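S.K.: Given below, in the form of structure tokens, are the structures.
Every read-out reported here was derived from the displayed coordinates using simple, explicitly stated rules and does not represent laboratory data. Only a predicted model underlies this, so the values are computations on that prediction, with no experimental measurement involved. Cβ atoms are built from the backbone, for glycine too; each structure is taken alone.
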Structure 1
Amino acid sequence: MAALPPYASTGQKVWHYAYRVICAAIFFFLIAPILIIIPLSFNAENFFTFTPEMLALDPAGYSTKHYEDFFTNPDWQVPLWNSLKIAPVATFLSVALGTLAAIGLSQPHVPFRRAIMAILISPMIVPLIISAAGMYFFYSRIGLQGTYWGVVLAHAALGIPFVIITVTATLVGFDRSLTRAAANLGAGPVRTFFRVQMPLILPGVVSGGLFAFITSFDEVVVVLFVGSAGQKTLPWQMFTGLREQISPTILAAATVLISISVVLLVTLEVLRRRSERLRGMSPG
């Protein structure tokens, strides 16, 4: 945040510091749940509160038993592996279909581009409970309700809008003369796409894929409608665990999900900066 100039008025000084306080309060409101969950996941007791030993920083008050339960208990391992089997496939479908849609909609000669774009990104605008109910009735008719591919396709539909938006943003700075030059040199459309276009839009594609992966890995509402007991995912297990059996292992699972999200967000930031460098938007 820029420093105040020496000639700033009293009102400007008051707003400057008030703005900092407001930003700090918002940041604390967003980050406080994470700051509480992470240390509680190391609680040596089966409590959801800080024990006197933890507050006194006594090593006896801390333990990794909840993580051991998370990584050894079948009640948690089966949902975890279900999530790991569903999310990558859903991400692949989202990236493939979303990238093709973004490239097609970026062409100026495509009719009704805005209407098609609005329809394709509607899953991230429509309330999730409505989308889940619609998928439930639709998949019931075609026999996909309660199946692995039903959950995969549902998660792919939720991830496609993120891929379309990120790839479309990357294509804004794309020099289309490069594809015309490749065509003049005899390259076909497929070779031009993989050798010329894809390397330049790859940061946007990967960013969209990471968003799609996070959406699939953390999603619980749609899988409750579309999935069955055989497709119980990690968020589903956490949701049912809070309702049926209050186990502190949920805190360990939440910490694992937070760690994954942080790693993916750092990766997204690195890719964003790389994309800006490739497009000449930053001097880095």
Structure 2
Amino acid sequence: MASEDFQAIKLDVAEGVATITLDRPDRLNVYDAAMRRELLAAFDRTDADDAVRAVIVTGAGKAFCAGADVSGGATTFDPQARGDTDEDKVTVNGIVRDGAGQVTLRIFRSLKPVIGAINGVAAGAGASISCAFDMRLASETARYAFVFARRGVTPEAASSWFLPRIVGISTALEWCYSGRIVPAGEARERGLVRSVHPPGELLPAARALATEIAGQAAPVSVALTRRMMWRALGQDHPMEAHRADTRAIRARAGTADAREGVAAFLEKRDPDFPGKVSDGLPDIFPEWIEPQFR
């Protein structure tokens, strides 16, 4: 899917930073199958484009994402009853997979760092998808709501894995049990949000962070670091991390990137790293079993 074919989102690339904008401002950027397909395609594009060093995800208008499109009424959460296409019905063991979870697992596999600029309400799928971002900056007007229990369903988008690792189990359970609105300040205090900004300063702050990564860090090193740290969250013993660290540092030590990093430091100049993510990453997790679905 080419970026010009996107209807539910926009994808722009400038100065090493891709910005993905959820683009249904008149409907508070509600999430549906079309947005899922476009988000998957957008992250495929950012991974394949060596000009992209970091990704920002934000929303158009006054909301980040108000959650699932409930215009279908009572069938909103039932893929059989709401008439999903065969393309939308990705299954595992005969069960139709949660679409928002497909998005978070795609973000999990991203080769580029992902920064959320949460510009307004992030509810339901909007809240849970954002948990897969590496970091989240929020507008003063942002509000989170993990509303699933209030809708008679349960957390999705793998948020039962992501959210407790970010804010701790007690906070995650409190927010999901109650489904209450969580203002930006509380989200920051509990660790879900990195920083809170006036609305007009949110995107510039996110871009400044993304640009710092894009301009100073080796893309291959960033991709490996992202993979190492996210996967370490599920490891049983630090020896597993030590093995991955050892493979990574040995694979990188003799590269042109490592030589350039040292030379730039000694010469007091900005680095110009030649390594490309598209050339492939060293296998630092030979024991890792990748899911056979995405």
Structure 3
Amino acid sequence: MPYLTPGQVLWHYTFRVICGAILVFLITPILVVMPLSFNAENFFTFTPEMLRFDPAGYSLKHYEDFFTNSDWQGALANSIKIAPAATLLSVTFGTLAAIGLSQPHVPFRRAIMAILISPMIVPLIISAAGMYFFYSRIGLQGTYMGVVLAHAALGIPFVIITVTATLVGFDNSLTRAAANMGANPVTTFFRVQMPLILPGVISGGLFAFITSFDEVVVVLFVGSAGQKTLPWQMFTGLREQISPTILAVATILVLVSIALLTVVELLRRRSERLRGMSPT
């Protein structure tokens, strides 16, 4: 930075200090929860043994409780049933919507885009209440399909945004060339468009999966006891029976989220290389 003024140098380091402070503020609760999940006692605080790093103060019993308790395993099974189905619907409809809205001749495409991504903007409690009254009228409230459709509606905006971002660098002359060579629209989509936008589709699908797997407000309104998901079980545990098993489940979810976000970052870099935006 030999050509920067003293003020620019000061702002350069000040900006990094501010970003670092925000990162520490956001990540500190996670760093506190993870070691507490290994607490040998049924407490939500660090015991003297833990502070002394005494092995007797640490245990895997809360993780054992999660993997052996029928309530936790039933909630996990429900989440595994609901999240993939909601993700599949989100990816299907979100990808088709993004491709359609990327065409400049589509009328009112900005207004349609705003409506489709509105679940990201509208407070979740309002969306949940609206879904409750709507699904009650059509007979989907309290059903598996109702929860799947509700989670799909929350995941579609993420797919639309990621796929739309991928389509920004897409060369439309490729689809015209495929059509000139006799390929029908379906063949063109799967053989030309999909391989190039696949990183964006997968990224959007991962975000939709995380949204469905971690969501609790909508499922409380739309679901029933038969669709009690993992976040719902955690909420119930905090309200009715304070169990450190919640900390173990939270730690597992954090690790799963980190793994999925790592995959998203790798896909983003691959997408940039495919579009020639990154040399490596």
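S.K.: Ranked on mean count of other Cβ atoms within 10 Å over residues 63-70, which label among 1, 2, 3 comes first with the largest value?
M.R.: The structure with the largest value is 2.
S.K.: Hey, another quick one. Of structures 1, 2, 3, which gives 2.7 when distance in nm of label points 7 Å out along Cα→Cβ at positions 127 and 159 is computed from the coordinates?
M.R.: Details: 1: 2.7; 2: 0.5; 3: 1.4.
Of the options listed, only 1 reproduces it.
S.K.: Can you say which of 1, 2, 3 returns 50, 27, 21 when Cα extents along the principal axes in Å, for residues 103-182 alone is computed?
M.R.: Working: 1: 49, 23, 20; 2: 35, 27, 21; 3: 50, 27, 21.
This figure was derived from 3.
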